[in-house]
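No lab work stands behind these numbers, since they all come straight from the coordinates. A quick note: this is a predicted structure, and the numbers were derived from the prediction, not measured. Cβ atoms are built from the backbone, for glycine too; each structure is taken alone.
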Structure P
Amino acid sequence: MLIDADLRKPTIHKTFSKNLYTGLSAVLTDEISLEESYQSTEIDNLFVLTSGAIPPNPNEMLGSKKNGKRIRRTTTNF
């Protein structure tokens, strides 16, 4: 899984022509689950998790202990 964690200037959604809004920021705010958020690509066994909508507080969102644990759990379980 390729995760676009650049919540300020995301680009992965453009590279792979994917939906920006069902992404990392939505997972971190519990709007959607990880299973609902990652998207397949034309490359076998490569999935992308776009950044999601640009939040007003990207540093705080990524820097919180709660979300750090969630990101680690996400990558471990995938």
Structure Q
Amino acid sequence: MATGPSAVLQGSCACGQTTFQSKAAPVCQLYCHCNSCRAYHCAPFIASVILKKDDFEVTKGHESLVKARPGAKLSNDV
């Protein structure tokens, strides 16, 4: 992971349709073991980062974003 005052973190969804970046380091990094994350990702846990909203920017794919609700059934098709 890039560090320092000029670090830009970049990422995307699995298919690359949506890309994003953060102009600052994460507030924290964590592993989530909740049932929702485990089921959605078919994994025993996921790695995540928490970013400040003002530092986060979607750079491609705004039209593809959906707002998730706890307990909502979402497709994980790639």
query = To which of P, Q does the computed value 12.4 (Kirkwood radius over Cα pairs in Å) belong?
reply = P
note = For relative contact order in percent (Cα under 8 Å, 6 or more apart), structure among P, Q ranking highest is P
Parent structure of the calculated result 0.95, given that FRET efficiency 1/(1 + (r/R0)^6) of positions 13 and 69 (r between Cβ atoms, R0 = 30 Å, to 0.05) is the read-out and P, Q the choices = Q
query = Out of P, Q, which structure matches -2000 when helix-only ellipticity at 222 nm (-39500 (n - 2.57) for each DSSP H run of 4 or more, over all residues; to 500) is calculated?
reply = Q
ask   = For distance in nm of label points 7 Å out along Cα→Cβ at positions 29 and 45, which of the structures P, Q scores highest?
value = P
